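J.: Some structures to go through are shown next.
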Structure P
Amino acid sequence: MPSTTVRLHDAGTGDILQAFAPHRYGVFTARFTPDGSQVLTAGGDRNIAGCLEECGSVKLWDATSGDLLATFTHDPHVSAAALAPDGRYLATAGGADGLAWLWDVNNSTTPILTLEGSTDVIDSIAFAPDSSHIAAGSRDGTALLWDRATGGFLFSFNHGTYSQAVRHVAFATAQPWLVITSEQTAYVWDSNTGELRFAVSGGGMMRDADFTPDDSALLTGNTNGTATLWQTAAE
């Protein structure tokens, strides 16, 4: 089972500044809000075996005091969560119905929008750098792109069948690129046109990928214990 504890460390000394246990059945992700004042966690609150509702949640914490500020819950569980770069929105996903939800971070009662199009569990979700679009990777072998303002479906990037599930999605900083990992390959798509720009393969199963800040390289992480840096064609 994943760890149930989140620890905040001083980057200079390594000292623990805060420690709390936000989710009884494991923390799947933890990250700071853009201004660093709050921490977002996502995890399991009930044993997922046989659980049908409110099995997990996303929680927002004060990074200084460790106080719980808000809880975002949907059925049956949370499989992915991301904060918008502008700090105003939260995207969550979970459940075999393939749905994702967009929230206002100041209102944990009701989602703003429901994002449809996936037919299986979404394992990764991300916002564009300007918070205008949302991308998600699904176990049904597709990645999807929505308009954040309307929830309108824009593109589906197809990578095959269930056995070729999309494990990770991430946007480039300045280029209109979206990287998607599936099996042993990372695909880079143009998020404006839906066209494939290039793909890189090698090593074990690719679980993670992200662009360098200037988009000049792509870093991928593999299950064989290696990380590989690939040159891109960023201008």
Structure Q
Amino acid sequence: MNSAVALVLLLTMTPAAAPGPKVYYAAPDGRSAACSRPHPCSLEGARDKARQALTEGMDRDIEIRLTGGVYRRSEPLVLDRRDSGPEGHTVTWTAAPGARPSPVEQLERDLARAGSASQSATDGTAVAANAIDGSTVTDSRTTSGQGSWWQVDLGQEVAVGTVELWNDASMTTADVQVLVSRTPDFADATVVQPAGKVLRPSLVTVNAEGRYVRVQRIGTGRIGLSGVAVQEKDGK
């Protein structure tokens, strides 16, 4: 008697693996719009990149990875409901692999943010206001000239303690003076000259009363700044 053998093949359907997270990188001196590891963004740039991805439709989680360093802040980084992932997905801020980010520093209130900026001349779209918009991704820049300058009117006289300068992407700014004055003609200005090229950032201690803060080139050249913050003197 022949035996019939029935072979039953059980096929197990394995679901496709979920896609990995979309990853963006931020760095203390990040300036790129790519938000990649070799070309990181600022904190605001990474946040805005994630927001853009959310509005375009989210099919995976998002990770914003912070590279090591000191994240200097004159104002808090604002996150709101636009920065939350839809149901089933998350937006996570975390340290980049191998990085040990320092704490985000909250500095004194930035008096320049509410001020009015101007400059000796404007190179293209690099308007003076870009230096006080709270982002180090946008640049202000003058054309080249003798004694070219950038300045901010704080709106009222204050005791200025320090001025924080961020050079532009091309590191244009060098050989400058920082002036603080009660009057717009700078006739009574307190003048401080930081050494060499402006860094990202350079902190200039002034300790002077004034309403107007100016960054002025010594000799001929340009002034290019991605950020200027003015902090009040301690105890005032």
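J.: The value 9 for relative contact order in percent (Cα under 8 Å, 6 or more apart) was derived from one model only; which of P, Q is it?
T.: Value 9 for relative contact order in percent (Cα under 8 Å, 6 or more apart) corresponds to P out of P, Q.
J.: Can you say which of P, Q returns 0.95 when FRET efficiency 1/(1 + (r/R0)^6) of positions 146 and 186 (r between Cβ atoms, R0 = 25 Å, to 0.05) is computed?
T.: Only one of P, Q returns 0.95 for FRET efficiency 1/(1 + (r/R0)^6) of positions 146 and 186 (r between Cβ atoms, R0 = 25 Å, to 0.05), namely Q.
J.: Still on this structure, I have one more. Please state which of the structures P, Q yields 0.05 when FRET efficiency 1/(1 + (r/R0)^6) of positions 90 and 194 (r between Cβ atoms, R0 = 25 Å, to 0.05) is computed from it.
T.: Q
J.: Okay, moving on. Can you spot which of P, Q the value 44, 43, 34 was calculated from, given it is Cα extents along the principal axes in Å?
T.: Source structure for this number: P.
Every number here is computed from the coordinates shown, using simple stated rules; none is lab data. Keep in mind that what you see is a predicted model, and the values were worked out from it rather than measured. Cβ atoms are built from the backbone, for glycine too; each structure is taken alone.
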